[in-house]
Structure P
Amino acid sequence: MNVKPDFSKHANHATTAPAFLSIWDMHAYYGESYIVQGVSFNVHEGEILALLGRNGAGKTSTLRSIARTGSPMVTKGEIWLDHQPLHKMSSHEASAAGLGLVPEDRRIIPGLTVEENLQLAQIAPPIGWSIERLYELFPRLGERRKQEGVTLSGGEQQMLAIARALARDIKVLLLDEPYEGLAPVIVDEIEKTLVHIKEQGITTIIVEQNAVRALELADRAVILDTGGIVFDGSAAEVLENEELRAEYLAI
């Protein structure tokens, strides 16, 4: 008789350590489809968390629920960021409170140059991320500042999407499939940037199908399966646990 492995003992849904971002018993629906089923986890300041799982596990839905996008619709639960109740906020208010979502499609604004995309996003006056500082972080964007954003390569558009999020002086960066369609050398470049962002104290949650790359970058990992958490622990533990990777990540 084959018994499905139980990794729930690894789950760390409740912790006494102070959390910078805390998600508690979050439930969300697309119409009548129950997508996020009681998800709870904490993220600490300056941490990189990999949010992983197979296709359809609820990763993007969880990320969008945290960002308060309205789709899926969160029906229960609490989301706290640096003592602020995000669960009581609209997506615009959550963004102003310090959340920066970089969606899978990047949403570069047509008709605007690189610099205009950044200017549109930037708070005034900028507290930590001036446009010149963003160009130092992303030299390619500085070289193409007058080029229309949608004409950039895929990797450059991803850089612009991340820079645009930083321009709002965010506290938490939410990345949905940032490596999709990018050459390994571009992924390397983006990862170096994410490490630098971490060194500035910004917290990052990354949803990524390339689980190994995400785990090698991350401090911790949360693995979802059918809308619920099956693992919450160190990224290194997932890399070392073949049974866990095979069961929930197919790697």
Structure Q
Amino acid sequence: MVYVSVPEEVLWRSNIDGTQRLQLTDASLHAGLPRWSPDGKQIVFMGQAPNTNWRAYTISSDGGTPHDLVPSAQAGFDPGWSPDGKSVVLTLNEAGTPGISLSGPGIAIVDLQTGNISLLPGAAQLFSPRWSPDGKYIAAITADSQKVVLFDFATRQWTDLATMQIGYHTWSHDGRYLYFDSTLTGHPAFFRVRISDRKLEQVASLEGVRRFWGQFGSWAGLAPDDSLLLVRDTSSQEIYALDWQAP
């Protein structure tokens, strides 16, 4: 597994039981949202150095120097792999940050062999792209996080998939469903929508679950068997009253 430690925001790789940990980045580059390449040899992630925006990087799963994926871009948010591992899809501008409207190129595909960058049509106000396992679709979220939409490579068109508060959408491993949560609503839950007929169903209620809230909200994802993964907040917080006397 690959993960980011809290609060250091350092990228690590380890066995699923936590043994044989390998530190992949240091404290000079804050890391976020890592994803394995299909062959398991590389990891793509977001990184932020002092006085820079978040950018997309790749790094060997055995360690090494992070590679800035698109040095000419103003930013690189939420990168993810194509099913064949030859391309990365990402948002080339500030995206998904509360209070910040989207402005910039939008969603793009980077060919890792040639370095060519292709913008997806009609995606300037979308973010958080997710490539389907069969390579036919890319799912993304609208700027207000109130809708998830689907890009069909065959038609080159976007269609609505589900309309509600959307967070951290993830494809099932067979590509039949797209899972997501609704953390910012009064009744947080985990949902899935079937691609074939757009049927929406609730998978699990998240009410009462104490989730960790990071810079990009409360992360959710799927294990290899499509079971739900969440980051639970096990920290303790105390409130103190201090008497201070000025010198």
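Quick note: the coordinates plus some simple rules give every number you see, no bench work behind them. As the structure is a computational prediction, the values presented were derived from the model and not from experiment. Cβ atoms are built from the backbone, for glycine too; each structure is taken alone.
Structure values in brief
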{"item": "Entry that produces 6, 18, 22, 25, 17, 8, 3, 0 once P(r) over Cα pairs in 5 Å bins from 0, in percent, for residues 19-58 alone is calculated, selected from P, Q", "result": "P"}
{"item": "Answer label among P, Q for the case where relative contact order in percent (Cα under 8 Å, 6 or more apart), calculated from the coordinates, equals 28", "result": "P"}
{"item": "Origin of the value 24, 17, 14, where semi-axes √(5λ) of the Cα gyration tensor in Å, for residues 35-122 alone was derived from one of P, Q", "result": "P"}
{"item": "Which of P, Q leads on volume of the Cα convex hull per residue in Å³, for residues 139-234 alone, largest value", "result": "P"}
{"item": "Entry that produces 13.8, 41 once Rg and Dmax of the Cα atoms in Å, for residues 83-194 alone is calculated, selected from P, Q", "result": "P"}
{"item": "Kirkwood radius over Cα pairs in Å - structure with the largest value, from P, Q", "result": "Q"}
{"item": "Among P, Q, which structure scores highest (criterion: distance in nm of label points 7 Å out along Cα→Cβ at positions 155 and 179)", "result": "Q"}
{"item": "For helix-only ellipticity at 222 nm (-39500 (n - 2.57) for each DSSP H run of 4 or more, over all residues; to 500) computed as 0, the structure of P, Q it came from", "result": "Q"}
